[in-house]
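Presented below are the structures under discussion, each in the form of structure tokens.
Just so it is clear, none of the values below were taken in a lab; they were calculated from the coordinates. Keep in mind that what you see is a predicted model, and the values were worked out from it rather than measured. Cβ atoms are built from the backbone, for glycine too; each structure is taken alone.
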Structure 1
Amino acid sequence: MKTFTLLFITCILTYITYAQSSPGNFVGTTTVPVIQNGVTSMKVVTTPAVNNNFHGNNMQPIYNYPHPDSVNSVVRWHYTDPVAIGEYCAESGNGLRSIAGWYLNNERTTEYGNTNFGPLWQYSFPTQTPSYYNYVAVSDTGTTASGFYNNIYILDGTGTPVFNFDLTTLSDPGTAGPLGITSSGKFLVASSQRNGTTDTSSVFGFSSDSTHWVWRFKVPAGAAGGSAPQGVRISGNDSLVIVNSYSTFYVLRTYTGQLVFQGLINPISNNGTQSPQGISGNGNVVATINYNGNLRVYQWNGSSYTFVWQHTEPPATYYNWMSAVDVSYDGSMVACGTLNFITSSTYDGKVKLFRTTNGSTPIWTYSGCGDEVSAVSFSKNGRILSASSWGNYYNPSVLNLLIFKTNRTDSIPWFAANSPGSFFWCSTSNDGTTVFGSGKAVHARAFGSGGIAYNIFVDTAENPTGIQNLNNSIPKSYSLLQNYPNPFNPSTQINYNIPVRSNVKITVYDIMGREVQTLVNGMQEPGKYTVVFNADNLASGMYFYKIQAGSFTETKKMTLIK
């Protein structure tokens, strides 16, 4: 009887959290909530599109680790909430204010500083059943916007509402959806989500000093996945905003609501997206993603957006997803995250970085995220890229909040953190020195409640690329250290020590003893060194690297797995 009751409650409370569609053909993410002992728990269910043309799969998860040179980066603090989940979060441009939007239980918006997890302030909402997401955004200086259930708020530096728009006053009320706030905090773009394919949804532009909207844009009904906005992102210079439903994206002028451009998220299929899209600082570059695994990049030509290139995550048994995207402020880089379906119940994820002008070939790919990459976020200066993932359901030790330096040509994280749960969102300060992540205390695919918030200091000090002298200390003897990470894909680094001025040669060989690449060949002063080996163009397998320095010779093996 208890089992029947639990299943009955689960069926009653199941609801689709983003776009609405009939369960039989909807490709996307749904949440399944259930009330246990008065506390609402949830898990995430993903439904992919089957690729009927696939006949084999050899993908293997790869686990990389943080960069050993990032000695000053550190988790300032982390917090586990006993009942609420941190679906969305935001970091202020100045890196001093971290905003978490808690939902499911004890719904509230909370501001934290960099010292500890004691809230600077929090604003609580009445509990709703079923629970609704708490969408948050923050200006460069810390003015916070929050959208929860029937209300859209602007909160000042003490957590006091200075703006409250009640969606129930509309003739076509909906629930609060994604939103964004300008860098000054003086203008808000917010959305109202309505269910089904027959209802129009709305996006509003507000001046922060009045709840009378400056403009209103109605998202048309009738498209696949419904009209509910899935993302709102304001360009870095505040001139444009990109809004998307499941199937369509719109570029609007931030302060007037004028429609500049609209296009399909997926021109060849109804498999759209439930994620926000990317836009550069001046709006000249736009990037869209979809559940057919496509990243599509558009360039402004002076009068319209022109499609310039597409990168596709190759499908396997199912179509893999592009699950997250961001464009750097200067428009020179695009980052994306994926969800890869190894089988119907096992997953992996990747982070990919592109130069916009290089076309559809990534600079590097980081594999082994274990599950969906939920968000990617550039710092405004473009030097730091953060990425959050759900992590590996079967291996909680897999790192799931990753930080990369974009000036490096390898995919080794500059720093990374691990939570036994799942990160649902991440945000990066303008200078990249603060990264904030939020999520669920247990894995997204497991029933449970409770949330996480992590505040990370990132050491952004620049180091030269290629061969690096790590410090001025003089080693007592020659040594060749084990490469790191190992196994690797596609890059790893090799550390070695030189006690006296020596002619140094480091060579990589394949398993047949054939020379693959010479990494170092020349005279070096005493010191501790590191060199990066990039195996992008090599096949998986075992390789050997050998050092010859003076009379010293040593060989070690390493494993490349793609």
Structure 2
Amino acid sequence: MLLGAALRVWQYLANSSLWIDELALARNLVERSFVGLLEPLDYAQVAPPGFLLVEKIAIATFGTSEYSLRAFPLFCGLCSLVLFWIAAERILRGWAATFAVALFSLGIPFIYFSAQVKQYSSDIAAALCVLAATLDVRQRGFTARRAWGLGAVGAVAVWFSQPAVFVLAGIGGGLLAITLLERDRIALRRVLVTGALWGASAAAVVLRVTGAIPDLDRQYFAWFWADGFMPMPPRRLLDLLWLPGKLTWAFGAFELGLGRTHGGLNYRWSPVFVVVMVCGFWALWRQRRDAALFLLLPVIVTIALSAVSVYPFTARVIAFLIPSFLLATAAGAQFLLAHWPQRLQPFVAVFLALLGGPPLYAAATALPPSWLQHFRPVVEYVAAHRAPGDRIYVYYGANPAFGFYAPRAGLTAEGVQSGRCLPADPRGHLRDLDRLRGSPRVWVLATHTLRAAEWDLIVGYLDRIGRRIDSITVAGSRKAAIEEAYGYLYDLSDPGRLAAASAETYEPIIEPVTGAVAFWVCYGVIGQPAY
């Protein structure tokens, strides 16, 4: 737990720049009042009201620095360590609890989300808070006072985490089923009190969320998370493999997202962990049926909602379920070792290596700090080296970051040209650049280069018609182009170079993107100008 806390604080203290999703939410937090945050958010963002209000309090108290914006996610990340330990101690026996806590402490998404201005850290904390509180009440006895206390915990949790509604539905259903099987009428009445508090608060949250998402945002989310909706009914053989694939990616790496933002644990041989997890759910069903239901039913609820296209079962939006996967994995490891056949004893060491090696390797190869679109140093470099009369062209993917960091670095809007999102018109980028012809000093800034070919087109054209005289590149943790930040200084005043090409004659040109992709890729904050 101390190691896990150190890793989370390490990532927080790295003070990396806000990446594009964080910037979209941060703009809402900075630009709106407390009351305004209770209205539908701009830039295709959705977040629970409790999270938004705590963030706004932090801004009002400590300012708009990254440290201020990320303080509450860090708090949730550190609390989650304690909450997970409490849950592990009440579900698992012996070394399995220690193993589970180790997996959670070293888990890449839990470390990364603890220093990100998004609600994924509070999602994880809220789910664990409800689980730990329920297990504690089950262990100590369902008194009237504890029934009201547990009800209050769940009623508050859903205002800090939208998927906490699924956790309440799953754990509440499991609690009701266990109480009915035990035929304890007094406990049943107390469970109904808890359920009434949970249901009333969850209903209020659902009604608020239903009315707070504009129709166009709903369509965007449905397009963006399309891969996260379970195919129902299955029409192909691959559709039957959808759920095993998602579970495997939860332990491995999801295809969606940038770098650490996908939410997967990045384990090698991730199918092995899925098998061990399934064995763990089976072992818990035989030994601790209440715990098995509390862990499994929220997962089933989320999968069912994905089947009816309500909530995607994929990537970072199911990070709140991964702690349950890890608890079941630890239970499965203990169960398998306890029932290991005598004739296979020589392979115990191999099994232990498979269980311990991938988590350690994943953590060791993704130690903090994780850098993703670290644009602040680029802006600071430009501010320090900008000469009077310098022009600045901002690639459209960097517009949100430039708009956030430029005023802090003392850069004004004078001489700044915001790039446009033009997936269907590649030459449109070159036409925008042609407006800068004749300028002896033009800074070209970029990050979030969603289409590598598009950024290569821009740089290739500038290298043809101008001369690069200075540059700064800040690499991302994975060295992927979309995760890097760029600042290039060009001289576009040489008549000979300018005559080499124009926006209409430059070759090779890239293929345009049309249809739904062309529309949605520019939706939200990415389509906004820098100022």
Structure 3
Amino acid sequence: MKLRDYQQRAIEQLYDWFRAHDGHPCLELPTGSGKSHIVAALCKDALQSWPKTRILMLTHVRELIEQNAEKMLQHWPNAPLGIYSAGLKRKQLAEPITFAGIQSVRKRADEIGHVDLVVIDECHLVSHKQEGGYRTLIKALTAINPTLRVVGLTATPYRLGHGLITDGDALFDSILSPVTIEELIHKGFLAPLRSKQTEHRVDTSGVHRRGGEFIEAELQKALNQFDSAGAVDEVIQRGSDRRSWLFFCTGVDHAENVRDILRDRNITAECVLGSTPSAERERILDSFRAGEIQALTNANVLTTGFDHPDLDLIAFLRPTLSPGLYVQMAGRGMRVKSYAEDCLALDFAGVVATHGPITAVDIHKPKKEKNGGAPVDAPVKACEVCDELNPIAARECSACGAPFPEVAKSPMVLHNLDIMGIDGPELDVSEWMWRVHTSRTSGREMLTVRYYGGILDEPVTEYLTVGYEGWAGQKALRTLGTIAVKAGVQPTDDVSKLAEIAEAMNQGQPPTLVRYNRDGKFFKVTERIWDADRARRAAGTSAVVPANLFASADIRNS
């Protein structure tokens, strides 16, 4: 099987990183990008180049073990692979490539023996501490082979209440991002989501938190006060032209209750739980994929390892503070469909308001690192008088003292594409201006770009925190790289030379239109469109986005 361009790009970025670094990288790959094909190509290339290589592919659910092994045999029909999984009733460790469940092999390092490469699917589940099954096994395997390398793959490279999976005493040293959700949609490899405001909303105002997530027992009580029947009626009304509905529910009782309400409305519905027998689960899922079942409810089951491309409606009935769980749930609806252009997302749980669009998820990093570490970057807003960045809760500017206007809070209204992060006002751009901005309080430097329209238009200012470490710096560098490619600019990737980067960007071609959202006086640019983009969309073709222009700087800041 031939790899897609971004899949080959992922492997090339991985090799480039290995040539320049020791340690273990993570590939950030959106749901639906074909991680299993990348793994298959990587394994095949490794064994053909170094025949004595031994590879261990790890994940946490048997469905992913089966999927990854199946894609391997599609890519390489005679691949020398074995499967070790108690759930699949197979125990093969002798092959050069072993696909295994972590629960089955976490204490079997001595039986596994010498391994050169460990590949971990859904690697955000690896603990950021020296504990847990993955860390225990890798420590033991490293004792056998000190040159062992680990590659992680995930769509969500962060952990609840912790931040990036590279922070702290983490296993992974860097995050490589060879492709974005936006590129996959523009190239026709993913379908967009469309979100709608719902009349019924789960009220979590009285629910406390533990370990960064809602306390389950209190969340269940909140659901007892929620009008599930009204929500189901709303789904039936809004989803009248949709064929395949998936409900993410809060707990077993809630999932069964929603299923029963659907049946009372003459909707064919089934429920999948962790306790559902394997054979029964497969029967239900096969019937759902075949269109024999219109609605499927579940509780903490179908977030990973479940693919149904023609899924065209998702109902979020499960509030969560986990950005990873939010993205995993939303990702179920982004496969390209045989009969629909998009998937409708109905957010009864407020997860979009909590986490933001899936193209720019707020990872809710703690305000301070543990063990007395330095404070991390917090949300900010810009002073309209002097452009100083201030804490989001500030009432007056810390630099010039100008007061921030009071912003009236109102219920979030979801529009057609809010969950994708591309709704909002527009500005027809006539020119732009890049410059270096230095915080008067922290002394930190960053880049700003101001987009100008007509003489009566308010300019839109965007801040790129390229001089910051961690997630803020990585995200800003990826954004800068994408803008530079579209603008026809090849600036230096040395983030210590921001003035040179700003000068180079000022010589580039600005976009013809930007879309943005407002938070008081603070702008969040959600889309930048050049004339070439408009022409490609009109012709039904897609842009060719090269590898990350700022890959080396991205790595240094991860």
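General remarks:
- Looking across 1, 2, 3, the calculation of mean count of other Cβ atoms within 10 Å over residues 44-51 that yields 20.0 traces back to 2.
- Of the structures 1, 2, 3, the one that -9000 was derived from, the read-out being helix-only ellipticity at 222 nm (-39500 (n - 2.57) for each DSSP H run of 4 or more, over all residues; to 500): 3
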